[in-house]
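These notes open a run of structures that come right after.
Just so it is clear, none of the values below were taken in a lab; they were calculated from the coordinates. Bear in mind the structure is a predicted one, so any value in this text is a computation, not a measurement. Cβ atoms are built from the backbone, for glycine too; each structure is taken alone.
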Structure P
Amino acid sequence: MKAQKMNIKEIMKRIPHRYPFLLVDRVLAYEKEKWIKAIKNVTMNEQFFQGHFPGEPIMPGVLIIEALAQ
């Protein structure tokens, strides 16, 4: 089977998550029930960077795991 792509509209049809907890921006390729390669664009403007950690911002581990689960 050929690998497929998904844009944000297609992703939103498949999972219930919405802003600010929709942590997938685009699916580059996938084979149903086998594998997936996706992107979450992260910038310094993300709200969680404001307090995690001041002076050395990192994406919280629980959000990384949530992004992987999505």
Structure Q
Amino acid sequence: MQKTSFRTLQKNRLAQHKKLKFKQDFIVFKECFNLIKKTKAKNILIFIPLGYEPNLLKFRHIFSKNHKLF
């Protein structure tokens, strides 16, 4: 495998990973949002995620409208 072909392959894989990761995070966000609505929680603790955890910080603007974030 040539160096240039390897780099282009890895760039494509990174781009696909970003799209797939966002979709997975959104699925988790929807589930969390449904739980928050059912329990009528007012205070929500959002943590800084590790690499393998879903990133809910992207969706904090939706949470902050009606809830208090920590």
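Distance in nm of label points 7 Å out along Cα→Cβ at positions 4 and 28 was computed and gave 2.0; which structure, P, Q, did it come from?
P
Taking relative contact order in percent (Cα under 8 Å, 6 or more apart) as the criterion, which structure among P, Q has the greatest value? Provide the component values of the computation, followed by the final result.
Numbers: P: 27; Q: 31.
The maximum falls on structure Q.
Of the structures labelled P, Q, one was used to calculate helix-only ellipticity at 222 nm (-39500 (n - 2.57) for each DSSP H run of 4 or more, over all residues; to 500), giving -6000. Name it.
P
When Rg and Dmax of the Cα atoms in Å is computed for each of P, Q, which one produces 13.8, 47? Provide the component values of the computation, followed by the final result.
Working: P: 13.8, 47; Q: 16.9, 56.
Computed on structure P.
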